[in-house]
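Q: Got some structures for you, see below.
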Structure I
Amino acid sequence: MSHLPPRRVFKNSLSQWIISIAIYMAIFAFFMWYHEVRGKDYSLWTTEKCTAIAASITIAMALAMGPLSRISQRVRAWLPYRRTLGLVGGYAVLVHVVLVLFYLNTLYPDTVTSTFDLAYFLEHWFLTLTGILSLIGYVILMVTSYPKYSKKLGGKRWLKIQKGAYLLIAVVLVHLLSLGKVPNWFVYFDTFDKPFPPGSFAVTMICVALLIPKIIDKLKPSDHAKSGN
């Protein structure tokens, strides 16, 4: 077992960063194609959506590695990528926020500003709240993943914060559901008018599936808490 990587990694090699970015870009490209097949022409709107979708899935993948690594040594060999996948997904979330709040407003002032003005955010307060909470949570997790801040926090406090990532994904899922896309799911499964279900359905199901190992791991009696996750 000594050849296996440690469960906690605070620094990563360049190759690990490159591979994690490549995984994110592969997911992003897949969902760009996914939306094109569903009849959504390429646009910055689609780009913004796929940025968020790929970020959510990448972060969920990173979280799934923890419980899965206790089942499979092959998964444990990928544990060093857990940090880079989480950070790449977190940075993509920041890109998503910038696109929604600033960049798209500049490119499409008549459409975006009139649609997503202050009144919109106040009317859709729950969607806005879950979005803000998700952003704050991602920033905290990203900052505390760096050695300088993890040392200041101490092992136990750092571990509690990092475990909050599972709750954060739940908030993200609520944020996705708050977009009001669920009725489109029922329309699709009633008509099957597209080759694939809506992207919001796909990302929700993928994230839920990736969280199931953690739920099972939490419910079964074990002493895995000693292993650090």
Structure II
Amino acid sequence: MKEQYVGDENDYRKYALLRQLANAGVRIGVCWMLTPPDDGSDGGKTAYLKRPDRWRAHDPDLFDVLRSVHDYPGVRRLRLIERSGVIPKALFFNEHLSHRSDLRSVFFTAAWSELKSADLIFFDPDNGFEVASTPKGRAASSKFIYHDEIAETYKRGHSVLVYQHFPRQPRGQVIHDLATKLVANASGARLWCFRTPQIAFLMLIHPHHAQKLTEAAESAVDRWGAGFLSGTAIPATIA
């Protein structure tokens, strides 16, 4: 993720979901997967902060925090988010991720160590899951999370949540293909997918956290309508 986009519309939905999981007693570890800024603009995607009549009711406390953070240009907004306590009892790993394979390995080793006491680790790549055209070590590979990294996280006893920006492909097929790969490398996992108009969050639930996370996921779906955040369990037999 890029710090220039902290507090945008996608962040509102992202933090709302993480808060719902955390408030159910799930210890969240956040691996931001930071990358350098680009020439993009977050102007259009923060316009929602000027419409509290439409947006604030989804999560009033969170909305107020994000509106306050956005009023501080030129500072490390991500640090403000972390210190706000908006994700209760969360752990954070906020180092920058390089595209170099050797440095990437160091990054994940450090992240797993820093977040080892988390029940669920949330990965926040720029784009989402790996694509065939960008293997590890290639320029721009830092924008993606790779399936072997997710498998290792799950093997270490963590549930896993991953941000995925929808590519220009049929969305149902994108989710099916990703789900098939995820369950193939996570024995005994349950799988959920949360969706917004632009992004998806795929969650592998480790057996250690099955009841707690399933109940939290169901409560999140009950709280919001499809226009903000929807979600559903995906059968383990999807493949």
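Q: Looking just at Kirkwood radius over Cα pairs in Å, for residues 26-65 alone, which of the labels I, II belongs to the structure with the highest value?
A: Sorting by Kirkwood radius over Cα pairs in Å, for residues 26-65 alone in descending order puts II first.
Q: Next question, about the same structure. Can you say which of I, II returns 1, 6, 12, 17, 19, 16, 12, 8, 5, 3, 1, 0, 0 when P(r) over Cα pairs in 5 Å bins from 0, in percent is computed?
A: I
Q: 21 is what came out when relative contact order in percent (Cα under 8 Å, 6 or more apart) was calculated for one structure; which of I, II is it?
A: It must be structure II, since only it matches.
Q: Any idea which of I, II comes out highest on mean count of other Cβ atoms within 10 Å over residues 178-185?
A: The structure with the largest value is II.
Q: Please state which of the structures I, II yields -11500 when helix-only ellipticity at 222 nm (-39500 (n - 2.57) for each DSSP H run of 4 or more, over all residues; to 500) is computed from it.
A: Comparing all candidates, it corresponds to II.
Each value in this text was obtained by applying a stated rule to the coordinates, not by laboratory testing. Every value quoted in this text rests on a predicted model; they were computed, and no experiment measured them. Cβ atoms are built from the backbone, for glycine too; each structure is taken alone.
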